[in-house]
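Structures follow.
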Structure I
């Protein structure tokens, strides 16, 4: 039996009433025992909007996990000391822990790598599966570069060394560009949580890779449409149809791969697509029975699942699709390097040619026309044909 009353812990926000004047206030842990109290700083400062007054905890899940880890560390220390001191423990016994408990648990050795990992885990349910995998790949690459990056070592030089590391590992330009963007996200979060004074990306400009994207012409799209598949090649056929559906609708991979029966409305004229872009969070509709002579609608009906609300395209990852698309291009005698994003560029170019640029902008859900123009491509032959049709008089 314990000789002293067990310590009760409580999370306290703005104990010194500073948030009104300073905009942010400290989060502390109150330890109570036998009418006495002791307070421990978490070194976490939050604004009123970041604090849940009803639950008396941070709204941000990662910050909440950090605070809980701090409380756990204090409670575990109490249990440990009681074990070695025959059940005796007072608030004064925390003195031995004071030096390393002025900041959140293990922050003296708390690396940015650990922060990245815990932040990612805290948001696992919020992130799409593909996004989570990409961010986890970034973490793995960062660990390969340096397993224990201290916050005080994060500067311009470190980011540049990381960039050189990516190049030395023969990462493709779009891959290392993506890794920089992902890393930048977590550094920005560290700054908001006051674990870092400023992000080195405020000075470091990530080189933007130039895209060498050549869309398909209508003749090449028809070659893909005309491909025949054996019963054992169902997955290849599904990849082909997903790619074509993206051409017909302009949807990104993330939107095509997550389509369910709930995304379609049956009208008197046929199916209408109803969707919300995963990237831009914009909603839109498209009458599938009108575009491309109803070919998009035919694909939907082909893969319509038996279960209401079920997904149309199951069992296909983006990596698998891109691998199979190269094989399909060879099979269709298309002498171009094809990956899934080519479909969106192809869609933009065809809609701009068959309808107009504004229609293409609407279908691709671009806020700026200049963004759509970056998706439009015209060959020299097409240019010459258009010039021949111009009345120069």
Structure II
């Protein structure tokens, strides 16, 4: 069943925030909301592109302008048209993306004045147009509490199976797109004022100030899991509605319940029936540490200790489910790929043996011809 806080849906809300991380089907979720009439659904309100966005760019940034894997839809940023100046969305500053990802006061801190003014204007412009403001963000999990305390509204936390999400990051990294690994690096590098993030940055990054880089794939796995357990458990505590995107696409009862809750909270009739669950491949290279269970469970306990969660705390139990679902998915992936890896390794060994045999044959032939060659050289 949906994770709706008691009393959270009382009448209809004047604006909605959707908080998520990257590669969580958040664009698909946004598109489903966007299709509703009388809605102004802003795409990723802290996106770095907003700082330099120009009117001519609005039609350029689309689902098919890069290998996004996103469903078809209108260009991402058209809702920002009334807020565009000569360059950039009015009121947005690029440091809002990661420098302010976690408020200066930590997860319990407050938004900065520029953030308050910017988000307030997005809401006001939509309302003035007679639309329900919906603000989505992949860079808001560290400030979900601050946004909720400042603006109220209805806050949704959307999440995906952590292993599936990790494989999307890793698959794109190995395919030449390091952008999502970069979001981990930037989150850690620029959130060192948060003690948990500072310790994690020291463990997982080559320390380069605000531009630290992940040490290796194992460090990336550890950083990804730590950041997402930490931020997801906190978001669970703050959000009025928590949505499991895997269940949303695979469980009809859960989907119907979520649609009903959204309608009661917003008046919107949303259709999530076109969703599909999938996992990306990162090739047959190693995809995780050899002991992922020990790593993930250890990280969960570290997060719980930092957030001072007891075993009976619903937020801790949510973290336990996140870890359990992640490890079950990793075990399935490992089961189906281990055989392929073994086959690939056998073929590689056979190829190497074949090459060695050919080299040996060539050397033996050279030895046989060596006396004749020596005699020819002597005649010269």
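Each of I, II could give mean count of other Cβ atoms within 10 Å over residues 135-142, but the derived value 17.8 comes from I. Given that relative contact order in percent (Cα under 8 Å, 6 or more apart), derived from a single structure, equals 21, which label among I, II identifies that structure? The value was obtained from structure II. Taking FRET efficiency 1/(1 + (r/R0)^6) of positions 31 and 167 (r between Cβ atoms, R0 = 35 Å, to 0.05) as the measure, the highest value among I, II is held by II.
Of structures I, II, which gives -17000 when helix-only ellipticity at 222 nm (-39500 (n - 2.57) for each DSSP H run of 4 or more, over all residues; to 500) is computed from the coordinates? So the calculation was done on II.
Among the shown structures I, II, from which was the value 2.8 of distance in nm of label points 7 Å out along Cα→Cβ at positions 87 and 119 calculated? Can you show the working numbers first?
Values: I: 4.6; II: 2.8.
Label of the source structure: II.
When FRET efficiency 1/(1 + (r/R0)^6) of positions 271 and 343 (r between Cβ atoms, R0 = 25 Å, to 0.05) is computed for each of I, II, which one produces 0.05? This value belongs to structure II. For the read-out mean projected area of the Cα convex hull in nm², for residues 95-238 alone, a value of 13.5 was computed from one structure; give its label from I, II. It was calculated from structure I.
Output the label of whichever structure in I, II has the greatest value of Cα Rg over 2.2 N^0.38 Å.
Details: I: 1.33; II: 1.22.
Evaluating Cα Rg over 2.2 N^0.38 Å on every structure, the highest lands on I.
Bear in mind these aren't lab numbers, they're just calculated from the coordinates by the rules spelled out. Just so it is clear, the model here is predicted, and its values are computed rather than measured. Cβ atoms are built from the backbone, for glycine too; each structure is taken alone.
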